[in-house]
1. Here helix-only ellipticity at 222 nm (-39500 (n - 2.57) for each DSSP H run of 4 or more, over all residues; to 500) has been calculated and equals -21000, so which of I, II, III was it run on?
2. If we compute distance in nm of label points 7 Å out along Cα→Cβ at positions 52 and 76 for structures I, II, III, which one ends up with the highest value?
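Just so it is clear, none of the values below were taken in a lab; they were calculated from the coordinates. Because the structure is a prediction, the values reported are computed rather than measured. Cβ atoms are built from the backbone, for glycine too; each structure is taken alone.
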Structure I
Amino acid sequence: MISIVIPNYNGEFLLKKNLPKVFEALKGLFEVIVVDDGSKDGSVVFLKKQKVKLIQNQRNMGFSSTVNKGVKEARGEIIVLLNTDVSPQKNFLDFVLPHFKDPNIFAVGCLDRSFEKGKIVERGRAVGKWSRGFLVHSRGEVDKSDTLWVSGGSGAFRKSIWEKLGGLNELYNPFYWEDIDLSYRAQKSGYKVLFERKSIVDHRHEEGVIRKTYSDFKIKSIAYRNQFIFVWENATDLSLQLSHVLFLPYHFVKALISRDLAFFLGFMYAFVLLPKIIQSSLKYQKHFVKSDKVVMNLFKV
């Protein structure tokens, strides 16, 4: 069985448009689980009339917590995560599922036809590097199958490995960096993540709920916070740890000069979480079998 997990927050309009396309794309044994994250629109009323398993959060908890809840309830060994602003093409799973014949495959990402300011940008494959104490990631060309991470909005994951790794880290709530973190931990733990360019979804980011709910300043502060969480949790190579510490003054001065208050707030938000970050880091490191350097050598920008 294949389980489709869709997190939703105030996405009634998107569900009405994209959920029928999800059903059109599915074949054979499958289940569709929608986890509603405390929506205040008509999402729940709409979903109760659909052929989905509906799970409701009593309050808004964030992306990681919402997805983790859906995966926990899923019966399938292969979990397909789709955002509400994503509509898959009819045969998108035909190219994804064969990869899971390799038991070492943890996740496979789809090609996102991303609609951005009137243009279509092909996304889904990521590359990155450690620079000045932080992981810097960017869009990779879609002509290769390796990827630094698989998107939590359009990717397939093996549930048994997901559970072994502990799923998405809920410290990243409400959003951003959680799927990068999980993919990175998986690779440091010896598993593979892939990109499949023949598996295509349409992704209309501009219709997503984040930018309709949060201010640009709040989004930026959360992104900075989660960058710090990622480094403090995952960087185990001594050279990266030293680089991060040594470059912090540089980043603080740069933010001060540019009056980037969001950077300072992000640091403060992360620092408050430091005890929990250390705790989760120690838990995750038990699975690591590769160094940061070995993993990153595969994804040079």
Structure II
Amino acid sequence: MTDQPDLSERARRLRNAVEPLAAGIYFAPEAHDAYAALGFNGSPGANDGVQMPDGVAYFASRGACLGQVHGDVIAAAFGVFNPEIVIPMVDAAWRIATADQLLAARLEGARGSLSRMLGARPDGVERATELLRRGASAARGEGRHLFSGLRSLGWPGDPVGDLWRAADLVREHRGDSHIAAWISHGFDATEISLITEPYIGLPMRTYARSRGWSDAQFDAALERMTARGWFRDGELTDAGHAAREAVEVATDRQEASIIDAVGDDFDELCGLLEPWADAVRDQKGYPSSAGQIVGRRD
């Protein structure tokens, strides 16, 4: 098994490489159009040229791999969102379309957007998919709801669709692992959302606001973390940074099965994925300023 420093380096490199390829679906005009054709609202607008998702379509389309479930289930699987926001949006979504319709629209959007940005058959796509599938096949599903839901869908059967599915499996496996890590380290959803911002260099209550919590709930979270010594006068302390880093290390450790299965082909895999990830960002298919926060679900 890979030792911990090397494992963390590899796990985070892979996280960064798959993130724009998998999560670009949430910003893809082709996906927004496919959802709008079902009766959802289109993108509410752009941020630095990137088309932002409609919340109702986002929650239901991403959660549809779990089946047509209650919003409380989707809120639990996503981890960091306020259920009071998620539940009514999911209720609204199921009045518009079924889970199967949303899954089909999501796949259509992913195929369209990645084909537009990378080409219908990017050079090396079969090899990259083979290696991602090898990693995902070695990963276990216990406690990993979105990963297991995606795995139950099978493979689209075309080069770009299979690449996207493989990247999404690896992404959601880490996301599920990350939730397990921050829960086991004593964080709740408001706390992990707040502490992650200074940890990755974002101003507090910028990205975290997208999670639907109130200022009062964030105030209470900051007060609790201050009492633990993780913040002082609203600033992250060394102890707070160490506590947040421990969560990331624990997440990395849970990705060892994927990293070990890719094995000696790891650099080859990242060498294929990283230029595609850059191309997606360059073409406004994923926010260039988002760091890696989206992919961690915190």
Structure III
Amino acid sequence: MSKIKVAELFYSIQGEGRYMGVPSVFLRTFGCNFTCGGFGMKKGEISTERDVIAEKADEIKQYKDLPLVSTGCDSYASWDVRFKHLSPVLSTEAIGKAIKEMLPHKKWVDEHLVITGGEPLLGWQRAYPDLLREGSMFGLKELTFETNGTQPLTEEFHWFLFGWFTRSGIDRERLTFSVSPKLSVSGEKREEAIKPEVIKQYQAVGHTYLKFVIASEEDCNEALEVIDIYRQGGFTGPVYLMPVGGVELIYSMNNKNVALLAMKHGLRYSDRLQVPLFKNEWGT
């Protein structure tokens, strides 16, 4: 039995990408290799909102007490060590039991499992085989990893996924890698964020798509450059554009413009349903 540091575990609908609108269980793991402090900021500037919140981090007892941020990473507490006390370390057995209790029928029917972060493909890869072998996972047919696309699969996990889907009799197209490569709008460096060889590895295992968070035509043009880099590296999957905005005010300023840019360039548009429906509250 393995253990995972769990930032959040909740039941909602998928708000983004391929499974938008599908009832889903979200397992958010703790830890990330990026901070994405540039979202919502002027180019070259980094958000300090989470730093202000962190000044009183020891007074916060649960995720739902955390303020939302309008700039920077909207899931900041899932990787910032100043908030690590909010994320318990749970056994895969305990996680599996908790998931089963969340399901409307106490078993998998039409729900899918989303493993997100932070960055879920960091060291937690070693724990996922134990989680997916849990009896509570019987009947699961659709699994998504939401990743920034920089972490290669370990050889052990790579072959586990092949075997797990074969033994379960499930089409590997139902294993999804939802990849959000970080453009300069995030504040991350291209040489660290764009890894075509990693995306090609995901693509060999399951359905893989790219999802770019943008706010302007300048961001879109950069995304087009990066898409070409991925295409040259062998990526053949679909591409989505998605608006910046962890709070409704910022989101509503961007969503129509991003949809028009997606249409202009023949790309897919992804909404962020958790923003207009749930105000992007923690646990949604």
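1. Details: I: -12000; II: -21000; III: -9000.
This figure was derived from II.
2. Details: I: 1.4; II: 3.0; III: 0.9.
Of structures I, II, III, the maximum of distance in nm of label points 7 Å out along Cα→Cβ at positions 52 and 76 occurs in II.
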